[in-house]
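Rule-based calculations on the coordinates, nothing more; no lab input. All figures in this text were calculated on a predicted structure; none of them were measured in a lab. Cβ atoms are built from the backbone, for glycine too; each structure is taken alone.
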Structure P
Amino acid sequence: MDSQKLFDQYMQLISSGDSEQTYRLKSATGEGIMRRYNVSKGIYYIYSEIEKYYPGYQEQKRFINYIEIMYMVEGHVDFEMENRRYSSADTGDVCIFSSQLGARKCIVGNKGMRCISIVVCIDDAAGELNRLFKTDTFDKEKMYSGAMKADSCICFAATARLKSVFTEMMQLPDTYGDYYRKLLTYQVIIATMDIKGRKSGDHQYYCKDTESKVHKARKILGTEISENITIEGLAKSVNLNRTTLQRVFKQMYGLTIYEYRTQVRIQEAKNLILKNKYSITEIAGMCGYSNASKFSAVFRKYTGITPREY
């Protein structure tokens with residue numbers, strides 16, 4: 001079946017159209033709204049604000065090879081895949097799903113979530129990209145082959161480049177906005193095309209209980225930013241062995257606990273600086289640093305500029 005017709009069918013199953021572009025989730029599917037844009041044949045852009053979501057109709061999407069690239073603009077969500085693998089995403093994360101593996105459960109955080117999804121129907125998209133760039137480089141057999149073979153959705157913190165592109169998508173100008181959206185969408189596709197899931201031989205499976213505890217540890221790091229939590233203390237609070245916590249955390253998120261905590265703190269510092277209500281010393285304390293000079297050094301290391309320059 002043509003990818004456009006199948007995609008239209010799927011949208012009608014999960015939502016009702018308020019207008020040509022705006023859709024509202026049906027009660028059996030969840031609560032929320034979506035805005036959909038056709039970028040080109042086989043490539044779709046969807047902006048969603050969702051309070052609840054109940055995955056269903058997965059079989060409808062398996063008639064074609066597709067990839068969904070989802071960027072979490074704001075919020076938190078936990079996924080349980082059909083093969084019982086678990087993944088989660090927070091603000092600033094990217095998740096890549098394939099048509100080969102659906103989600104059987106989706107738990108959205110209390111404050112809901114806002115996300116951008118780019119759906120790439122590979123058979124059609126390869127032809128469109130070759131036409132656009134006047135090349136034959138894009139091979140539908142190789143595009144996203146790593147993601148198509150992955151045994152779960154691939155989740156990772158967005159790189160600076162990807163974060164910049166998705167931020168631009170949220171701030172499109174009135175003039176030529178649709179063209180900007182198309183160009184930015186193509187950038188995301190090319191930037192994520194070679195991302196691979198972990199090889200089955202390298203992938204270590206963990207029980208639901210262990211993964212849930214690691215998810216909990218991540219939430220603690222993301223909410224108790226001002227606290228100087230030791231790894232031993234974090235492991236104890238989620239009832240996991242320290243070594244297991246460190247190993248599984250790195251496997252699941254691609255960052256060490258220290259790297260993730262620093263990343264969260266720097267992002268919070270940026271938010272506080274932009275409010276223009278606090279001194280650098282106050283922000284340092286609010287983000288868990290004992291003094292302003294240490295905070296400034298870390299901030300500069302991660303951003304390339306000082307807090308005052310930012």
Structure Q
Amino acid sequence: MDSPGTTVIGSGISGIACARALADAGLTVRVLDRGRQPGGRMGGRTLHGRPVDLGASYLTVPDGSPFAPVVAGWVERGLAHPWTDTFAVGGPDGLTRTTTGPVRYGTAGGLRGLVADLATGLDLVQERTVHEVTADGAGRPSVDGERVDAVVLAMPDPQARRLLPPAGAGPALDPDGWQPSLAIALGWSQRRWPGDLHGVFVHDSPVLDWVADDGDRRGDGAPVLVAHTTPGLAARHLDEPERATAEVVVAVRTLLGIEAEPEWTHVHRWSSARPAHPREQPFALAGRIGVCGDGWAAPARVESAWRSGTALGEELIRTR
């Protein structure tokens with residue numbers, strides 16, 4: 001009888017990276033996800049005829065990271081491109097200065113496409129909601145009653161906690177240490193902000209954390225901005241996120257000196273957008289139930305999530 005293999009729950013970059021490591025080692029693995037497409041928080045939407053990133057804003061590659069060859073491959077094949085190393089800094093009253101850091105990478109087709117590329121050839125089942133992960137007295141895990149060799153929960157701790165029984169047949173989690181955010185896309189008929197603006201880190205604002213020029217990072221020049229709100233504002237509007245739109249529009253227009261109202265807006269709610277305190281360890285593994293994602297391998301970023309999933313996959317290979 002064939003081994004049931006490992007089931008990875010979650011098709012964001014950490015889950016796909018974990019599955020990729022297992023599959024490349026010749027092991028049986030399947031990925032289940034309740035969404036319609038892979039990507040997780042590297043996801044977005046097609047709005048007014050073009051893709052818009054509403055989750056992660058870009059990639060970075062620290063020196064010496066094992067993620068570097070992956071990104072280099074995407075760049076070589078035209079799936080990603082160097083975007084910028086310079087962002088503006090602003091506050092409630094407008095822009096104040098610029099700051100330089102590592103090169104950020106963007107994509108023409110949306111960051112979700114990078115996850116889909118990494119998932120090529122994997123047994124990936126979308127629109128499959130998992131209800132429960134359990135383990136018997138010997139620690140052998142099951143997914144919705146189906147016995148498997150191992151389970152990976154590639155998702156924020158609050159979501160993972162809902163799948164595990166209250167007694168905790170799995171790793172210790174931090175279900176309360178996650179912050180929400182709203183991502184609001186704003187579109188105009190023409191660009192109405194400085195031509196050399198790529199994005200803005202926003203300080204001391206009760207409304208905004210970050211604003212990205214989506215047309216600039218994608219390379220098509222579309223007059224579209226994506227604003228990410230503070231956790232406090234998001235928490236007040238999680239049940240009705242559209243009610244935050246007017247306040248965000250005012251804050252963005254004030255920050256960038258835009259006189260005209262946007263012609264359209266779109267709101268996306270991230271209930272668990274980022275961990276308040278990312279952990280240094282790359283993953284958690286209790287028996288044959290593991291958890292990975294951007295709550296691990298601090299600091300929280302796309303590269304960290306990839307390293308987290310890859311490291312957990314390698315550990316499952318080593319201990320199989």
Structure R
Amino acid sequence: MSVVVVGAGLAGIACAAELTAAGVGVRVLDRARRVGGRMATKEIEGREVDYGAAYFTVRDPEFAEVVGRWRTAGLARPWTSELAVLGPGGRRRSPGPMRWAAPHGLRSLVVELADGLRVELDHEVCRVGPGPVVDGDRADVVVLAMPDPQALRLLDPACPAGAALRGRGWRAVLAVTVGYATREWSDLPAAFINDHPVLSMIADDGDRRGDGAPVLVAHTTDAVARRYDQNPDAAVPEVVTAVRELLGLQGDPEWTNAHRWRFAAPECDRDQPFLLTPDGIGLAGDGWGSSRIETAWRSGTLLGREVARGRLAG
């Protein structure tokens with residue numbers, strides 16, 4: 001059996017790792033230069049910043065084993081179980097599950113999981129068709145591990161996989177990283193922001209990474225992200241002003257960086273953890289379940305097992 005996984009985010013890498021462990025030949029293709037997907041880490045002003053996903057939680061026992069391995073290796077650490085909530089009523093606390101962070105950036109977790117896998121980066125896939133085929137090359141199974149709109153661009157919309165992806169919206173986000181000379185804020189690991197015209201969340205990147213750097217990452221609302229879709233940098237002044245007002249800051253940032261995520265999260269959840277159609281096309285990612293890092297890992301892992309079981313049954 002030969003399997004092609006398109007997408008080197010956590011779901012695609014988890015799927016490939018499960019298949020490789022089962023003795024199935026698998027290639028991972030991604031148009032990006034690095035693995036990670038939306039668990040993105042980028043060097044900005046000489047320091048790595050998590051400008052994609054903000055953190056992850058751990059509920060699934062099997063995922064907890066993986067996280068335990070990451071923790072032992074110094075790649076993951078418990079961060080905070082309580083976030084702030086900012087809104088018209090002021091500031092309050094929101095206790096919840098432990099949020100985990102990565103001292104070397106969330107992308108480092110995907111890198112660890114990808115160790116030993118056949119990953120081909122800078123490889124853009126244009127078409128996945130019946131057969132299944134990837135740009136004309138046959139495979140026994142093709143897995144698309146990516147947001148629905150990106151998968152639809154590759155698929156024939158009339159095929160079973162394409163039909164399953166239609167009709168669900170995705171929210172966009174601009175992630176604006178803001179670096180200051182000093183830390184004017186305290187006791188703010190991260191904050192959800194309710195009913196705000198510009199922002200949906202602020203995270204203290206220095207706190208979650210554990211180095212204390214005076215760096216914040218602000219996520220915009222979907223409306224702002226769509227308004228500045230063609231020019232994310234133009235949103236920076238509006239975002240900086242909103243951060244200043246919400247946190248009561250006095251100083252101006254020394255630097256900023258904006259990144260557009262057109263498909264940050266689905267507008268609604270799915271009940272099923274993945275899809276594998278009779279024609280050999282699989283779909284996985286954080287869009288299969290509730291939109292979390294843990295969901296992406298579970299989706300890819302379970303799909304990999306299903307494909308491996310089919311190989312054994314065959």
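Using helix-only ellipticity at 222 nm (-39500 (n - 2.57) for each DSSP H run of 4 or more, over all residues; to 500) as the calculated read-out, with -12500 as its value, let me know the right label among P, Q, R.
P
For which of P, Q, R does mean count of other Cβ atoms within 10 Å over residues 138-145, calculated from the coordinates, equal 16.6?
Answer for the origin of the read-out: P.
Assuming 42, 29, 19 is Cα extents along the principal axes in Å, for residues 18-73 alone as calculated from a single structure, say which of P, Q, R it is.
This figure was derived from R.
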